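K.L.:
Once you scroll down, you'll see the structures, which are given as structure tokens.
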Structure P
Amino acid sequence: MDLFENKDKESGKVRSGDFRQPLATRMRPQSLNEFKGQSHLVGEGKLLQRMIISGVIGSMILHGPPSSGKTTLAHVISQETEAVFEVINAVLDGLKELRAVVARAEYRKKASGTGTILFIDEIHRWNRSQQDALLPHLESGILTLIGATTENPFYSLVSPLLSRCQIFELHSLSREDLSEVLDDALTDSEKGLGYLNIKLATEAKEHLAEYAGGDVRNALNALEVAALTTPRNQNGEIHISIEVAKQSIQKRNVRYDGTGDEHYHYASAFIKSMRGSDVDASLYWMMAMLEGGEDPAFIFRRMLIFASEDVGMADPYAITVVNSAHEAFLKTGMPEGFYFLAHCSIFLALCAKSNSTKALFKVQEHIIKNGVDDVPAYLRDKTASKIESEYLGRDNASEGYQYPHDFPGNWVDQRYLPEKLHNMQWYEAGSEGREAILKKRIAEIKKKKNN
């Protein structure tokens, strides 16, 4: 008798595989037919599917959220090709391990003509010099690279490496994909839980697939916990009800990485929802970030910028509201602090909008292109002009300045821009909110100038 044979005590069925490993590890697909999801990449006739079937694998970067199948897809490729598969983890390994892989690949190429595929997990963890070290070996054909990353490769990987690789983006698995994965695990007696005679209620399966948030590992881990902690009934069956499923995966998995792409996508959705005056969407994306572990200080910073960039002169007091809410949040903390975050999000979404503060960037563009003209003499500093007149013999031209408060309405027709720019206008007042009052004021000033 094999001491390492796996036999279920109840059914007496013999099972293969190391059952000390988690279910998610045991159920890892061994072929393309077993692979679930990513039909846009490995569906019938798709490029990656054709590459795998033909065995002609070029260097590639697999980019996607955690547990979307990057490592699994690399494993499938290793099973489907005749090349030797080498693995490096960028978190643990460096150039020493890369040199060892290259040495083996060169020997293998000379001895038998066999190619080598190098899989680098978390490749974005390598710095520029480490990534550059790959280039000559990809160029010579000694190695074919498959890199996996949760970060946007166009931000995290060097351009020369990207130019030598195909980029494939993986998506989170859908609820339908996860349901299929759960079904496979329940029916597979060799690697899965088929030997346990499990009856999974439909609503329980839907709950696991929904709350896993596109994460295969999360769904399978929850199923395994439910199966191994639920006693058999009199008929030897394990019934997993919706109540058991809820206990096995109590918190919905929110796909959010505070430093990755999702961080920027969620923040962008939040800002654009407020800009579009959609209160509910603003609250939704803000809470998605908070549930994913985002620092509230980041959200307050974004709202502070929004108060000036997108609300601006339509309600100049928006900045005061955000600042006050942030101060109240710091004094109060969570969970009461949610009120101050909601207060700001709702207020900003419903505020009248104006982006007229962007006038500053129009001025910046003009100055960068044309430079800065001299300050008109009568606008110069009076004290400095007096010193110049006394010691350098110049006229104190600043005395020509007309003080607006000495005139009716505290206004006098006086040019403040350099002479050749006197007709320039960069600021365009909006007609929403409080800015409508400012627009009226500008119209009145122009009318006085023309009289």
Structure Q
Amino acid sequence: MILNRKTPPEFRAIDNITLLRPAHQKLGNGCNIFCFNSGDQELVRIEWVFGNERFNPDKPLLNTGVNTMLTEGTGTLTASQIADKVDFYGAFLQVDYGYDQSQVTLYSLNKHLQHTLPVIRDIITNSVFPENELETYIRNQQQKLQVQLQKNDYVARRIFNKALYGNTLYGLGADADTYKTLHRDDMLAHFKQMYQPSNCTIIIAGKIEPDILELITDTFDKDWKNAVVPADTTQPELESSAERFYFTEKPEALQSAIRMGIPIINRTHPDFPALQVLNTVLGGYFGSRLMANIREDKGYTYGIGSGMTSLKQSGSMFIATEVGADVCKAAITEIEKELNLLKTDLIPAEELSLVRNFMLGSLLGSLENVFSHADKFKNLYFAGLDYDYYDRYVETVKTVTADRLQQMANEYLNFDRFYKVIVGKY
């Protein structure tokens, strides 16, 4: 075959995107299981997802501390024995803390699940948080925090979250003394309350044969009982700060970290997909307006971007960058300029077409395997949404007009209402 390098590959627009949908069953103890059965490899990823317990300002680190220390020892296994067992069978185990949920994730070959699943069962039902491991955890976290607090972008993010979300799980910024509030008795009580089957969703993705599903259901149904009191996953009301400008001076700083933004709608709001288009135009990809202006044209920074977060109780739109300390004010002026242009000038058709293709291509490219489809499902399920959300998302990206985006810019992007955080020089 002779390749014609003068003729580019044929370009085709993305008409629709099809996502895999899971099979569902509910165990007798109230635990929901969702299965994405696909692929030829004898491999599964299993996630045990738990809703975070209600935030306690007096003991603010219980959710993250308990989740992080799940693998530090059980009534039958030490931390090293847990690691050795998982490694021996070529599996991979991790724990992840999020603002709304925390989870335990296992990647394992199907043929070894009979050996790896009992380890997970032990972790989520019998963790003991040994005192020596807790002391090590606290010491390590305090040392890590000292290092992180030297980074301007880290400090800016902490201040920004605190301003937007106040004294809540979303706004928590621990200091060294905060870790001293972690006590083993409190962690055990929190663990028993939060890590119970009625507060657990199991999401399985991979090659799921009937015997594999039966093994999983038997392991996590039989004798795994709920506590007398259900988990309390409600959270305190968010209260944003009245102050909207925060400057932390670091006289020796060569760069200043800038983080600004505003509390905004989350994924459950019908405007969210269109606002994602607007965000992409502003700073959501490498060819965005913020990058073109502040990086490519002005040379103030190596990188700048904007993003959106969707949380259970809230959402935010933010802009983040680090710039030369001597051009901090100029960079903020240019950011304001780009926000105002979205409010006064229609986005050109060519630019909007490029953004549409980027967003649809990114969505399609993010579905490279069955695990990705399970991740998309989690976004929906824990937000209380159905699959028609992605249908609306694709349709919005394909059809939203420049007029509509200009209206949304005027509705949502009020620079005077933005929370502005600067760490460094100003």
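Here, each number is a calculation from the coordinates, and none is a lab measurement. Remember, it's a predicted structure, so these values are computed and weren't measured experimentally. Cβ atoms are built from the backbone, for glycine too; each structure is taken alone.
K.L.:
0.50 is what came out when FRET efficiency 1/(1 + (r/R0)^6) of positions 79 and 319 (r between Cβ atoms, R0 = 41 Å, to 0.05) was calculated for one structure; which of P, Q is it?
P.N.:
That value comes from structure Q.
K.L.:
Of the structures P, Q, report the one carrying the highest value of relative contact order in percent (Cα under 8 Å, 6 or more apart).
P.N.:
Q
K.L.:
Comparing FRET efficiency 1/(1 + (r/R0)^6) of positions 31 and 311 (r between Cβ atoms, R0 = 41 Å, to 0.05) across structures P, Q, which is largest?
P.N.:
Going through P, Q one by one, FRET efficiency 1/(1 + (r/R0)^6) of positions 31 and 311 (r between Cβ atoms, R0 = 41 Å, to 0.05) peaks for structure Q.
K.L.:
Assign the value 1.06, calculated as Rg/Rh (Cα atoms, Kirkwood Rh), for residues 39-238 alone, to the correct structure from P, Q.
P.N.:
P
K.L.:
Out of P, Q, choose the structure whose coordinates give semi-axes √(5λ) of the Cα gyration tensor in Å, for residues 247-286 alone equal to 31, 14, 5 when calculated.
P.N.:
Q
K.L.:
Computing distance in nm of label points 7 Å out along Cα→Cβ at positions 167 and 183 for each of P, Q, which one ends up highest?
P.N.:
P
K.L.:
Here is a follow-up. State the single structure among P, Q that was used to calculate Cα extents along the principal axes in Å, for residues 295-342 alone, giving 38, 22, 18.
P.N.:
Structure of origin is Q.
K.L.:
Related question: Using semi-axes √(5λ) of the Cα gyration tensor in Å as the calculated read-out, with 63, 33, 17 as its value, let me know the right label among P, Q.
P.N.:
This value belongs to structure P.
K.L.:
One of P, Q was used to compute FRET efficiency 1/(1 + (r/R0)^6) of positions 47 and 231 (r between Cβ atoms, R0 = 30 Å, to 0.05), and the answer was 0.05. Which one was it?
P.N.:
P
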